[in-house]
Structure P
Amino acid sequence: MKLNNYWRISTLVISVLIQFSCSAQYAWVYLEDKCSEGEDYFASPVCDTYVKSIEANGIIIQGTSKWLNAACIKISEAQKLEGLPFVSRVVPFQSYQTQEDRTDEDLSYGQGDWQIEMLNLHQYHVRGNTGEGVTLALFDGGFWKVDSLPIFDSLWANNQVKAAYDFVDDEPMQYDESTHGMQVLALAGINYPDSMVGAAPGADFVLARTENTYSETHLEELNWLNAMEWADSVGVDIIHSSLGYSLFDSLQGDYTYQDMDGESTIITIAAEAAAKRGIFITNSAGNSGNDPWFHITAPCDGVNVLCVGAVDSFEQITAFSSRGPSADGRIKPDVVAMGSRNTIPRENGLLRRGSGTSFSGPLVAGMVACLKGAHPNKTNAQVFEAILKSSDRYDAPNNEYGYGLPDVLVADSILETMPLLGTESVVPLELDVFPNPAHVYIQINTEPGAQLEITNLQGNLVLNKTLHNWINFVDVSDLVSSTYIVRVMYEGKVAMRKVMVGSR
């Protein structure tokens, strides 16, 4: 994403069209299995034997994804995969159609006071709720001089930066790219007394560079997904991204508003999967309110992604804040926070003003960290619900403000009244089936290792197999045109969907 002026938006989506598009330069090669039955699917790597076999065919692998169980290649090399039995499907990057004691605890907010006070976070901090014990991951275009600017000293003195990695250059973080991520981190959690205090000054942080700020290509999708897998592996509690994806460089292939339906883009599917694995996802709504795109972008369209728009210091929606609804009609954004003339550090660490949902988003992410630190036994769904219910437009939401400006004190009170829920219950078996109607194949997203049965309406079994992956492709080209029942079973749970299969 080009981050100059802090409000150019682009969206990050992947296609599952059968036909390759000339505008897509890369493709996912989905694999049949992982060669590692019995291991944690989401933690186990892509099968090295398959990777070496692909490379032996003269194909350069751009990267791999554990969650997708897929390799990324240039689409021009896809024909070299013919005859490889472990390749399930090749899908172009295009759109779907469907250590020390903590210091500096005396918080003095300085110029950054109002952006914190609008959420009542200053009063919550006084109670000792600063996000301590919670780990917040930030995905961005870089974290310029975070390792050396005095304004970030407290984070290093208190050992609050737990991990950092550059997924663009595939190397440890160098802290020499983009002030944007540095400013997002400052809003989320610094403690620089008398000048600026972030929303969660007691939280720990994991930093990931996923954006190449000099271009806008689909490879940033791979970076974002790999960062999510990595964040999951290091045990983060929250992932925040002040990024969104819709428009790309020439010949890369753009996306449409219809793709923002909560289930079509790979980045949104991945965010939803992370949410189901216990990670709270927040994302900035985007800054396209004045642009032809206008709407929120992926992954903000996710049902379990807390999407954050921007208001000014008078609590009025900014013109640039991206609007909802999602393409399937749900209220988006979910909430708003101050994103106009926020106090942020410039490249030399001195403070200035800046605007964008990039700056409202980390304030809400920090608020989530404070609430999760204060209520460690409450589920993410309960925290999400409490934040919505605490917002000032909860009874009359709209697609500019969402449910409005949240109040952390009200959300805290709501959480106090909520019952403790067992971690084993309340999580249904995931099952997404599309396209519907289908012609050649159906894509099934479910728990790896689930058993699949497809029956006709008379109850006759027409297909029975084990689904080894989270995203699976099932050939239905030989089925007669009719309606079928897709049924998956996993560890005593069952989920079913109807799907129509018809000839072209």
Structure Q
Amino acid sequence: MGVRLRRLREERGLTQVALANALDLSTSYLSQLEKNQRPLSVPVLLRINAVFGVDVQLFSEDEEARLIADLRDTLSDTATGETISVAEVRELAANMPAVGRALLSLHRRYREAAERAQAMAVRLGDDWQATAPPPMAYEEVRDFFYARHNHIAELDEAAERLHRAAGLSAGTVNAGLTEHLARRHGVRIALGAGDAAAGDALRRYDSASRVLRLASHLRPGQRAFQMATQLALLEMGAELDRLADDAAFSSGEARVLARIGLANYFAGALILPYGDFLQAAEAQRYDIERLGRQFGVGFETICHRLSTLQRPDARGVPFFFIRVDRAGNISKRQSATDFHFSRVGGTCPLWNVYEAFAQPGRILTQLARMPDGRTYLWVARTVARGNGGYGAPSKTFAVGLGCDVRHAPRLIYAKGLDLNDPDAATPIGVGCKVCERPSCPQRAFPPIGRTLAIDEHSSRFAPYPVA
């Protein structure tokens, strides 16, 4: 952590003596900290937070592990022409984290440009040559939330204030939101936005008549979420604009998608206010179904909200939230922790989020160990939705919620699991093309940058053996 402390000092334009005086430390002790000769203790971290207002997450080992995982994925790309060892990646993440983040940003832009160029060449012919279009809007918005660890403090705090001002409570959210919309904005709620005449709209707001129409088949929790989203657009428009503008998105489409994503975030924070929800989650040992009954919302909503509880002075368990379909497409991915899945070649088929489709509606648990030795507890279950009527289209996803095993004792889902037995964990990887496991029978692709042991006179159970 010494290099991070030194960087903080240089950014503030301070000498060692000045920083030592500010933190009430001796200059020699501070020098030892910067040279990694002494550990950065909790009291020192608290002083740094108090004096400079710096989030102690800056000095978190989890943050470094997250950067290492991202860099390994990026630097495994064969286009670099180099084989970079794990030791070198760790050195870069530990001693030059800003350089590492810059590399990630550059590689992301390169990859997006290459993918767009390839797609355009397929559409227009291989002789097509032009500047690649900008990144897809939804990818920019996804990366925006990922960079903020899926926690938007400004919206959380505003949602808590509004929750108190509107007199909302777990059992009366719908009535309270209906009353607040009418009293504050003159908006009337009408059911029927999802009827045959209106297509499949779940929510439709008519600004002229100030009528918010909601689909009649929505459950109470879904209805509350749609009302809260519209309330965010009406009441928090300036804040949504500021957050979207600060992100400097490359297109108007990305900016609008970001505003919708931020409005949805506010809606979740309004229905499940930070303090009350965190207290309930800790009391219920993060039992998702019980929390759903207490707050009147669905399984996915609870999982998504649990992945946002990273307020510096009141942190919940840092979760990774993901939603996939049967084909393995990831439609939602939010992280408050350092867990990482590759964007190269799909995810791991041994992960229990895919097993959930074979047992719909049942909660599955899994201890999963990554190639770097870190172990995670995963909870997965399917969720299904329809818009009513025989033969009407529906959709089914699997939702996964995971955390580092060191947080597992706080979860009800650790009951009966041997958290200390390394053999109890299923070995999984970040994705076949970057996974280092040499003998995985489920491997779909050979690992990038590794030479295969090809022998036409022998056959092995595990495909793509590495020399």
Structure R
Amino acid sequence: MCREGSIAAAPVLDQHFIGGRSVNSHGREVMNIYNPANGKLIGRATLGDEVDTERAITAANSAFPTWSRTTLGERKFWLQRLAEALTERLSDLKAITIAEYGAPAAFTDYIVDQARDFFLLVQDLLRPETFETKHGHSTIQKLPIGVTGLMTPWNGSSWFVCEKVASALAAGCTVVVKPSELSPFQSKVLMECFEQAGLPSGVVNLVTGRGETVGSTITHSPNVRKISFTGSTRVGKIIYREATETMKRVTLELGGKSPTIILDDADMERAIAFALMVGLMNTGQSCTAGTRVLVAASRVEEAKLVIKAAVSKLKIGDPIKRDTVIQPMVSPAHYERVQDYIRKGIDEGAQVLVGGVGRPAGFEHGNYVKPTVFVGVTNDMTIAREEIFGPVLSVIVYRDDEDGIAIANDSDYGLQAYIFGEDVKRANRVANKLMVGRVTINGFVDDPNAPFGGFKLSGIGREFGLAGLESYLETRVILSR
């Protein structure tokens, strides 16, 4: 993929953020990081090991007694400092996000700007009643739980890191962050922001490394009292099992196989534009992607025509260009994974309406996948059951509203759902029967203060807003006459 000479000249990241400063890595494994759009080497990252992780946990544990006793005003001050430090580096963080995992420019703007905003939004939750209320003879106190381990994925690294860090710090916890090993240079910018903000030593620590080393050390440590993990359901199950050894509190935001229900009264042009937007956002590399498109039987032929025309107009290309919709997969391995799912869909009898196996014409280099839409899909097929994490959508036909609801709910997952139709009251009736954590109607609506999380294999607990902050708190009751 690259010449040896270019490897020798590539920048090397060999530090973690521990105890308030950047320190050299004890771990020695080196990972090459490539631009997924063109295969060029970005740099090399030295991954942390168990020793680095234990040092970070020790630093966080030492800082916890003092940080947990800070006043709400003091926490607001430091959260504001973090927001200001992020603001100064927004352009740098956006550039490396695009280069490191190929996120489209428009999507990058959204996730990086909101990463900064999390530190601002959480300040509004720092009110006395958040932490203490009275009920009869009881004083109910919410106390910071302790050192927290925060594990985040590559598909929007800064967004996930900052949301979790902001909530944990606001609650009075200290943190050890394990971002994905696929996003070390995004992590480097964040480490520099943490240092620039001047946080007290040990309050925030960050170690880049693999789950089986850094993540496992965090999970097994008796000094870590809570884990917040965003990632695959497979890894979430491992963390959940291992956390029981020390009875850690756990928040898991895992996979999804979200339905987009197009009601039979929908304007089909608008409905398909919406379905493609939510299904192909971040090129399907999103846990909330609406990858099951449910269409009423009376409208399915019309939907096929609209889909073919709309997909043909989607811009595939360089993620730095603002009109790009389809960017590359994060790695060659992930490209192959998505190709395997496309082949499996064909083998199981689904018909390719548009797209298919291989790279798009003109994109022989890079990890590009053809935006692919299957029709003739039944809800028991692999492509309708498993999270593909790529630009692959399945059109599933339903008879009436109750049948559509049943198909939507017939999933191992329950993270998100989307509904599009002219009758908003009817859409709300459908929404009230869906077993998912969040439903949006007739548009991509976001509220970073509303609880976020899923049912079933999509996870445990909620993040964002007050619910997210409270997940880092334990309850104590003092009774007196």
**Asked** Can you tell which of P, Q, R yields 70, 65, 39 when Cα extents along the principal axes in Å is derived from it?
**Response** R
**Request:** Work out which structure the value 1.5 belongs to, where distance in nm of label points 7 Å out along Cα→Cβ at positions 266 and 434 was derived from one of P, Q, R.
**Result:** P
**Message:** Comparing P, Q, R, where is volume of the Cα convex hull per residue in Å³, for residues 114-257 alone highest?
**Reply:** Q
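All of the numbers you see were taken from the coordinates with simple rules; none came from a lab. Model, not experiment: these values are computed from the prediction. Cβ atoms are built from the backbone, for glycine too; each structure is taken alone.
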